[in-house]
Each structure stands twice: as C-alpha cells, then as structure tokens.
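Alright, structures below, take your time with them.
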Structure I
Amino acid sequence: MTENDVPVVIIDSRGRDVVNETLGKDFDSPVIVDGWGAYSYLRTMQRRWSHLIREMDAFTNTDHGRELSDEIHNMPKELKESPKSENMDERKSMKGKFDTGMERTVKRYDPYEELHKPVEYTRNGLGSWFT
C-alpha cells in the first residue's frame, strides 16, 4: 500500500485475523474504526462520531439516558469549529477542551448502571473521537 491508498475489504468475518492479514501486525498509520475489539492492537485509531451517536440513541428511554444523548449530540458543534482555524496550537487547544469535556461526561454518567454500555463505549474511545 502507498501512503494515500484506502483499502476496502469485504469478507464474512470481523475477527482480528482479518485485520492482521489486511493491514499487517505492525501497521502504524491512523485507522478509522467503529470500536470493535479486533482493532485494539492498532496504535492510532480514530472513532466515528456517528457510532457514538447511534449507541447513545439506544438509551434515550430513561431520563439520564436522554440527558446523556442530548449532551453527546451537542458536543460536535463546538469541535467542528476548530478546523476553521489555521493556528495548530488553537486547534490542539480545542481538541484538549473537547477531550476533557468527554472525560467529565463519562464521570458524570458513570454511576448510572442502566448507562453502563454507552458510558463504557465512550470511555473506550476517549482521545480518539472525531466528527
């Protein structure tokens, strides 16, 4: 693969063997993933915001679940403004603020047992969520 190649693999399995065979065990470039455990060995992952939104929306049947979903739905609006700046330090600062906000959200909703799944899903992606 060259630097700008985008591999597309269609196969009946999502297991780690498929990822290893496709990318190699020492693959060291960013990969956009959905959070499936088979990707956990990769060093640089970006996780799709749409997967997080879908996870949150499945838990809106409780008051706290609705609050969490609303909060997550509103977060990308501010983050989307950061790429408009050409100042990399400013962009990094916005990303840091966003990551800190995500950590606070996880801590705030962690005590609610009914939200364990979406909170854990969010926690597992801390630092790698993007819109």
Structure II
Amino acid sequence: MNLFLTFNSQEDRRQYGGSAFLEFQYCRLPAEAGTREKTSIFFLEHWRNDSLYVRDDDVFLREYGNIFDCGVYNNGKRGTVDVYGINYYEPSLIDSIVEKIRKEKPMDCESILTWLEEAKNYNGFYILGM
C-alpha cells in the first residue's frame, strides 16, 4: 500500500477522493519570513501539484507520528502532527527527520525520503491538516 500519493492535477485529486488528505507542502516563503507568517493560513495555498498527500491519517500517525514530532503549530507551540492544523518544519530539521526515517524504515519511506530531499531547496515544509 502506498501511504503517500501525488496528483498531476486538482481534477485527479478530486476524482481520487476529494479533500480529506494531509498535505505535505514545500514552504515557499522567503527565509526572512517569521514563524508567525510561516504558520499563518493567509500565506498558504492548498492543493499544490508538487505536494504529497496522505489519505489515512491513522496509519500515518502510527508509522510516522514519532518522526514528525517537532513541527511548529500556528500558535507557536511544537509537538506531534496536528491532523487538523498547520505544522511547519524548519529547513534545519530535515536532515534529522530523514535520519529517523532511514533508521526506522516506516511504510512507504522511499516516497517521503525523495520528497524531503527536494524540500531542502525550500524554506522547510508543512504538513497541512485536513
């Protein structure tokens, strides 16, 4: 089973199942943007074609919950993935997340590892809740 999905268009995503996905999205804001901006709904554009999507949040949390346990929420606090909110991960966290994934080898890890390598070209990434 593939945990992580990609879509070539919004129509493909809609046909697959609508909008009930976690979305892994690259942060395109400039480095000088503050955490408050990076975690604000006003600076996010959902449903990007280069995002990764997760349909089953229960399986994701079981497999990856202890790996993505350092995101910044929109209220500035840190913690495990909020499946209904904004979770921002700074660029400095990517290598340690990749290391945890390689060590633990959770389900469909090659997909997320490839995507995280590309995330190094951005100002971190998000996990956007449903």
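Every number here is computed from the coordinates shown, using simple stated rules; none is lab data. Here the structure is a predicted model, which means the values were calculated and not measured. Cβ atoms are built from the backbone, for glycine too; each structure is taken alone.
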When distance in nm of label points 7 Å out along Cα→Cβ at positions 9 and 105 is calculated for each of the structures I, II, which structure yields the highest value?
II
Using helix-only ellipticity at 222 nm (-39500 (n - 2.57) for each DSSP H run of 4 or more, over all residues; to 500) as the calculated read-out, with -15500 as its value, let me know the right label among I, II.
I
If distance in nm of label points 7 Å out along Cα→Cβ at positions 17 and 113 is computed to be 2.5, which of I, II is the source?
II
Value 24 of relative contact order in percent (Cα under 8 Å, 6 or more apart) was derived from the coordinates of, among I, II, structure I
Where does the value -1.00, -1.00, -1.04 come from, among I, II, when log10 I(q)/I(0) by the Debye sum over Cα atoms at q = 0.26, 0.27, 0.36 Å⁻¹, for residues 33-72 alone is the thing being computed?
II
If semi-axes √(5λ) of the Cα gyration tensor in Å is computed and equals 20, 18, 14, the structure in I, II
II
